[in-house]
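These are the structures in question, set out in turn.
Where a number appears in this text, it was derived from the coordinates with a stated rule and is not lab data. This structure is a prediction, so every number in the text was calculated from the model and none was measured. Cβ atoms are built from the backbone, for glycine too; each structure is taken alone.
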Structure I
Amino acid sequence: ENVIVADLGRLSVKNRFAKKPFKSDAAIPPVVDIMTVKLTNLKMFRTTYKDGQFRGEMQLLKPVCLDLEIQRNLSSNWYH
């Protein structure tokens, strides 16, 4: 059988919270959720799967790394 394989390599997810500086009359500072996602050595290849083994890999995507940071404001009173 012909198959496409996506090897996600190493996946790292970190999460932290931070208070952000602000200029306002509000007593509560905005709290931000900061999530960092890293994919290291992501690969994609085409191969044949037979008798429980992969045979003859053909690279579709060179190994890549991806770093992503997502910041989300958790302070609902800043939206009103």
Structure II
Amino acid sequence: MTAGLLYYLAVAFAGKGVVELQNAKVLPITPLEGWPSVDWLGLFPTLEGATAQAILVVPLLVGILVLQFKKRAARAA
């Protein structure tokens, strides 16, 4: 439970941090048309924010998939 909350906070802080850097004109803004803006998740429709959050989320998803495949392989053996 705590790990999930910390991971959520990391993703939200990454998104909000990128937006703040964009507002300060430190990072460029590349809009993503059709993407939603979810403030509580720190999700804003910019390429830079989505990239920062993907860097955090993709390894998590890959890790979950690897664990699932290992569990299935152990059951089949």
Structure III
Amino acid sequence: MLQVRGPLIVKRDFPAQMKLDLFMKDLHLIQDAARALETPVPLTDVAERLYAAAQTAGHGGEDLAVVVTAFARR
């Protein structure tokens, strides 16, 4: 994964292989299932906040690797 996405992340080029919007849908399904099972998923919750920041910044149509932009702003 790093061999493919690493160079793209360095160049800040995020062609959509897995769009952030679609990934967020799946991530929310995981969180919903965890809540239904009363199972904490703290790392998933932290990841969701980071990915949500990138999505809110208008990157939903880009590859989920765009999450690095959320780190750059912090």
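Ranked by distance in nm of label points 7 Å out along Cα→Cβ at positions 7 and 39, structures I, II, III are topped by III, which has the highest value.
With relative contact order in percent (Cα under 8 Å, 6 or more apart) computed over the structures I, II, III, the top value is the one for III, the highest of the group. Ranked by mean count of other Cβ atoms within 10 Å over residues 15-22, structures I, II, III are led by II, which has the greatest value.
The maximum of distance in nm of label points 7 Å out along Cα→Cβ at positions 23 and 47 over structures I, II, III, that is, the highest value, falls on I. I have 1.40 for Cα Rg over 2.2 N^0.38 Å, calculated from one of the structures I, II, III. Which structure is it? The read-out was computed on structure II. Each of I, II, III could give helix-only ellipticity at 222 nm (-39500 (n - 2.57) for each DSSP H run of 4 or more, over all residues; to 500), but the derived value -18500 comes from III.
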